[in-house]
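Q: These are the structures, in structure tokens.
Bear in mind these aren't lab numbers, they're just calculated from the coordinates by the rules spelled out. Computed from a predicted model, the values in this text were never measured in an experiment. Cβ atoms are built from the backbone, for glycine too; each structure is taken alone.
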Structure I
């Protein structure tokens, strides 16, 4: 099985070095601890969630806001909206800048969707995080530093893939996001040892590809 990568496109990166207290509070930051914000939009939401988590492993920053936009990047509200807005908060501009560098590096070299069919009409995200940062560990209810398979695909492909992944390895479902998500996909976060997460992600991707090849069983 060979999956063709779909590199995410970072659409905008901006900094607010001394954000107003009302802006900080509105986006979930703590004005007592945070002064600076880093804002990112991207055309792929799930890789951006992974990249935001990666930022927390390389800089003293918090992910204070991260939300997917309805119907996905193809129906974005503007040229720079994409599929998600993510916001990092830190005690100062240097901390936020360090976090943004890690986030951008992750999107450019690591986290991405893949084409799961020859026509490029089915996308799959069979991503394995070897060590969770503060953001996704909190969201998943898992210990910081643990491994997790982050699995996303369209609704029926994801459902078949989730079942295959859970049966293929010693993993448990930390969270399941049944369809429709904001982008009309479905997802699962599976927890286990690193090798088990890798096996689960492989089984998930293989199942998604197989559904694309044979959408109607006979």
Structure II
């Protein structure tokens, strides 16, 4: 979807994404991707750790696009999944207390309730503190995570869903919420592929 509108993540989230990339790819790998994405200004100059909405969706869309250009669709997908998982681990340290995820009352909820409540808490967080828009639905034992305004595929066009970073983030969130269980998380539709939303389907019963 091509648009002239500008939307943003907070600087802190942009910083978390770049730090997560560095953890997975090393600093040289991050620098190479930033050069390919025509973002040399970010090399050795990550956004500040503030809540200001100043990290453009266009910047993140360019970064995720260049991951696939640099490493191929399969390699880029694998890296994006790992970066998404690292993002959650950075993010929970930054935002866990604010979201109530570390409170004992939440941690002691039965697993199905915890997964459902956690998804809604995450969606509310994105809707309140970023320009990303998320809706959560429940259908036939599955959670549907609808991203109506998605930074990961911003201004991208693709044959298949490309929001692998979001899939990795949700995989790690579920692993953390459940105390080490693995869930099936699949992106079913993607705005980059011409769909109305980026919809990620989460099976509420763990695989193991």
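Q: Here helix-only ellipticity at 222 nm (-39500 (n - 2.57) for each DSSP H run of 4 or more, over all residues; to 500) has been calculated and equals -11500, so which of I, II was it run on? It would help to have the intermediate numbers written out before the result.
A: On the way: I: -11500; II: -17500.
It must be structure I, since only it matches.
Q: Here is a further query. Upon calculation of distance in nm of label points 7 Å out along Cα→Cβ at positions 6 and 198 from the atomic coordinates, which of the structures I, II produces 2.6?
A: Working: I: 2.6; II: 2.1.
Derived from I, not from the others.
Q: When distance in nm of label points 7 Å out along Cα→Cβ at positions 142 and 174 is calculated, the result is 0.3; to which of the structures I, II does this value belong? Could you put the intermediate results ahead of the total?
A: Details: I: 0.3; II: 1.1.
Structure of origin is I.
Q: Determine which structure produced the value 23 for relative contact order in percent (Cα under 8 Å, 6 or more apart), calculated from the coordinates; the candidates are I, II.
A: Values: I: 19; II: 23.
Here the read-out was taken from II.
Q: Identify the structure, out of I, II, from whose coordinates Cα Rg over 2.2 N^0.38 Å, for residues 30-69 alone was calculated to give 1.22.
A: Numbers: I: 1.22; II: 1.16.
Going label by label, the one that fits is I.
Q: A value of 17.4, 62 was derived for Rg and Dmax of the Cα atoms in Å; which structure in I, II was it taken from? Intermediate values should be presented prior to the final figure.
A: Values: I: 17.4, 62; II: 16.3, 47.
Label of the originating structure: I.
Q: For structures I, II, calculate distance in nm of label points 7 Å out along Cα→Cβ at positions 22 and 182 and state which one comes out highest.
A: Working: I: 2.3; II: 3.1.
Largest value of distance in nm of label points 7 Å out along Cα→Cβ at positions 22 and 182: II.
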